[in-house]
Structure formats: C-alpha cells, structure tokens
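All of the numbers you see were taken from the coordinates with simple rules; none came from a lab. Note that the structure is predicted; figures quoted are calculated from it, not measured. Cβ atoms are built from the backbone, for glycine too; each structure is taken alone.
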Structure 1
Amino acid sequence: MSQTHALDLADPSTDPFAVAQAAADVIRERTDGAAHDVALVLGSGWGQTGDLIGETFATIENTDVPGFGKAAVAGHSGVMRSVSIGDTGRRALVYGTRTHFYEGKGVRAVVHNIRTAAALRCRTVVITNGCGGLREEWAPGTPVLISDHINLTAHSPIEGANFVDLTDVYSPRLRAVAREIDPGLDEGVYVQFRGPHYETPAEVRMAKVLGGDLVGMSTTLEAIAARQSGLDVLGISLVTNPAAGISKTPLNHEEVLEAGREAAERCGRLLAAVVARI
C-alpha cells in the first residue's frame, strides 16, 4: 500500500486514527515538539477571537498536514496555529477552519481535527460555531454554551461495535468554569442539520419541539468523536441570526460574518479566559 493511499480518509481500508497520528507528527515537527493541552475549533463568526488567546508561535497551512484541506467556507482560515495560553506556559492548537459534513468528504474527514488533537495528547477541545437561535431573547452576537445536542445527520463518526456514553457530551465542569467567567452566559441544546441549505421554518419548529434551542450545520459529529477519544468538550455557539421563521428577514452568510465581527471582542475575551482555566 502506498503512503498516499494509506493516508486517504475516503478509503474504507484506511485507519483514520493512523492518519490522525501522522497529522500529529507533522504538527509536532512544525512546533518544535511543543505539547498542546487544548485544541480550539473556530467556527463561523469566531475567526478573530483566536488572536486574543495568546501569542502565535507557529502557523501551519492545513494542506501541509495529512488529512486536512483548504477552508471551504468564507470567513474561515486555512491554517492552524500553535498559540500560548496567556502567561500560563501552556499551548493551545487553534484550528482556523473545520470540514463540514455537507462538503461530502465523509464523517472521517469531519472529525479528523478532533482525532488529531487526541493524537497530540490534548486533554480538552473547545468547539465553537455560528448558528441560528430559537429564543427571541438571544440577539445576534450572543454566545451560548451548548448543554447537549441532537444529531440529525443520521451519521456517527464511531465505526463498529464501539459504544460510547454520551450522557455528558459537553462537560458540566467546563460549562461551570465558563459561567464563573461570564455569569450572563445562557445555555441550550444544539441541533445539527446536514446543510448546506439553511433550515426551513417548519424544520426549525420541529427542532424546537424536539427540545432544540440552536440550529446549525456542525459540531455534533466532532463532539461525539471527542468523547470517543476521551477528550473533555466545551461547546460554545455564537447566535449569528434568529433561525428561519423566528425572524422575517431572509438568512444569508454575510449576516453570520457580521455578527461574528461585532461580537469578536467579547467572545475572544471569553475564550481566552476559559482556556486559561482549563
């Protein structure tokens, strides 16, 4: 088997954890062997927040790392960075983009960032996203902790008879730390649709009946993979717009980016403070 073939996540015979290990090896080499305690996945609207976490020691193009590719969504960065966590002496790995399920590359590609973080021996992953809010009191630009999720993709990153407990996917301890830093943080249940089209008003009403508070196109598959690998998960959504049917205004991606720009400072301070505590 050729090396290229062995690292092809789309090939069913490929071991996805071996590809994650190969990716981790490249990242270690590019960061002079630095240990990383935390990985952050910056979703839509969160791109600028990573700058407030700490000094960047290394920047790596995604395309230089096995299993990773170019950013496919506007507002995402096609690089990953090794950054200091304030003055703690610790490092975080910051992913400037993610692979979305709707890109059609398969679930393995979607969760490759998480498995790479685990191969780097990170203990915690902070997963962020931009999403639609189902509660009228959540104005665009409001960060919300994810307390649980509903996965409507009809897929799982776990292959075979591996049964993973998802009782506390999103760590209660980490959510408590975030609320100590920002007592005004609310929390809710995130519902992942497949995308890339936005949800219909009827689908949003369905999500609300099911117990959802937030709707988007990412996060749940990554969170499941993180729990499979033993990582603690903190999920934070940035409400970038009211979900379809909640507002009379049609949805568009520029609205998502604008809400992120306006909330960047608050969200950046929150991320920096939380990461320093975990």
Structure 2
Amino acid sequence: MSTPNVSEPIVSSHFRRWAEEWRDKPADWWRVVLVLLAYLGGLVLVILLANLLLVPALKSSFGTVPSFYKELLEMSILGLSFALGSWGLLRARRALHGATPSLWAVSGAKFRWADVVLSGLVWWVLFLLAAAVTGLDDIRDRLMTYDIAQWALLAVIALATFSIQATSEELAFRGYLLPLLASRASPIIAVLVSTTMFTVGHPGSGVYGTIGVAAFALMFSLCVLHTATVSYAAGAHVANNMAMFLLFPTVENDATTLLDLTQLVVALIIWFLWVRYRHARRH
C-alpha cells in the first residue's frame, strides 16, 4: 500500500478546478449580495413569523411552556428557518447566476456519506475529550434534566435540525461563496472574506467567543480548499452544534475562556490533520 501524500498543498488542484467552473458565470457583486439576501430572508421570515404568531399563541393557550417543549419548539423553528433559507439560496443562485457549479463539491466528485459521518464522529470524540477537562459537571447536570425517552426525542430532533442548519451554512459560506470568490480573487482573499462574513453572522459573547467562531470558519474553509468538498466541514459542523445544544445549551458559543479557546484550536488542528490524512489516502 502506498504512503498517503500528506504534504500536498492546502489549495488543491481540485479546488482550483471548482473555482474555474465559476469563471464564465455572471458573478457581479450585486448578484452575490442578492443571493445572500435571499438566503438571509428565508431565515428571518420564519423566525419573525414564529415569534409574532406561533409563540404568543402557545403562551396564551398553555401559559408557561415547559422547558422540554420549549427546546423542541426552538429546534423546529431553527430547522424550518434554515430550510427556507436554503431554498431561497438555491432559487436565487439559479436566477442570478444561471446554471452554476455544484454547491457540494467540484464537478465529477462522488458524494460520500462516510466522509460526513466519520468527520462528525471524529469531532464528537475531540469535543468530548476537551469537555472532559473542564465541563464534566455541566454535562452531568444537563443529562439529569430529562428522562431517557425525552432525551431520545430531543436527540432525533437535534440531529434533523442541525443537519439542515449546519449543512445549509456550509453550502452558503463554503460551497457557494468560497469557490465563487476564488474565481475572481486569490484563495486567500476568498477565505478571508467568507470567514469574516461567517464570523459577523455568528457574534460570540466576548473576544474568545468571536475568535472561536472565526477559528471554526477558517479551519472549515481550509478544509474545503484542500478537499474541494464541504462533506467533511458539514459533518464536523453538525456534530459540533449537536454537542453544544445537547450538552451545553446555556453556552452561546464555543469558547468563553482562554482555556476553552485553546482546546478548540487544538481540536480543530487535530481534526484538520485527520481530514488531510484521509483525503491523501484516497488521492
């Protein structure tokens, strides 16, 4: 068996070909802005309608909503909002850019569920190892909140919701923006712009939280530059959001202290090295 070539440049020839597929497509700045507004509009519309109509109706009918049902409701609203946002993104992209390259990977690439699932599992292991250092008490308290049946239902809803939400964000920021921008500028500029936009859209509480979000966006972007697919980033993104919701729901971001941020960065580096190794074995 040949040794995997893990020394391959970060920006792979496959990603450059993905960017080249955008070269002859109309991609004026206003078209990109309108596509992103269509994406954002779908998110905002569902959330506004839910908060203006659904939530008040439930409160007037049932009074205080128990925390378990409140979490189910929040998850359902989140999933619906990103589903509509994704629909808006796809429709606007087709209308404003014409027939465009795939949002998932460079043309000709084979979609592999194994990449998504394994990436998520690797991230869960890294997440739990990091949480074991400082967060065991929080995890124990969280697990005692509901019974087994409630946890099972909550986990299923969370998996469905974050599969939609996290994958939607990967398609928008890494599957759409990244190769499109790289077709007009250098990959470095494309990464910086998409990372900045992603970070602005996910404001953290404090400096460490914001840096943590930026670290996620940067590492996921580098992963896409190297593999020319959002499969690995989507899997880790889904796994991370599920872990945060199920185990640390009161934490608004992934790094609230310097120790949290350090653990996050180390986990991201290990995850990226694993992606490089797995990708090198295949190519």
Open item on the list: If helix-only ellipticity at 222 nm (-39500 (n - 2.57) for each DSSP H run of 4 or more, over all residues; to 500) is calculated from each of 1, 2, which structure is the one that comes out at -24500?
Closed with: 2
Task: For 19.5, 66 (Rg and Dmax of the Cα atoms in Å, calculated) the corresponding structure among 1, 2 - done: 2
Open item on the list: When Kirkwood radius over Cα pairs in Å, for residues 145-184 alone is computed for each of 1, 2, which one produces 12.0?
Closed with: 2
Task: Among 1, 2, structure where relative contact order in percent (Cα under 8 Å, 6 or more apart) as derived comes to 26 - done: 1
- [ ] For the read-out FRET efficiency 1/(1 + (r/R0)^6) of positions 33 and 209 (r between Cβ atoms, R0 = 41 Å, to 0.05), a value of 0.90 was computed from one structure; give its label from 1, 2.
- [x] 2
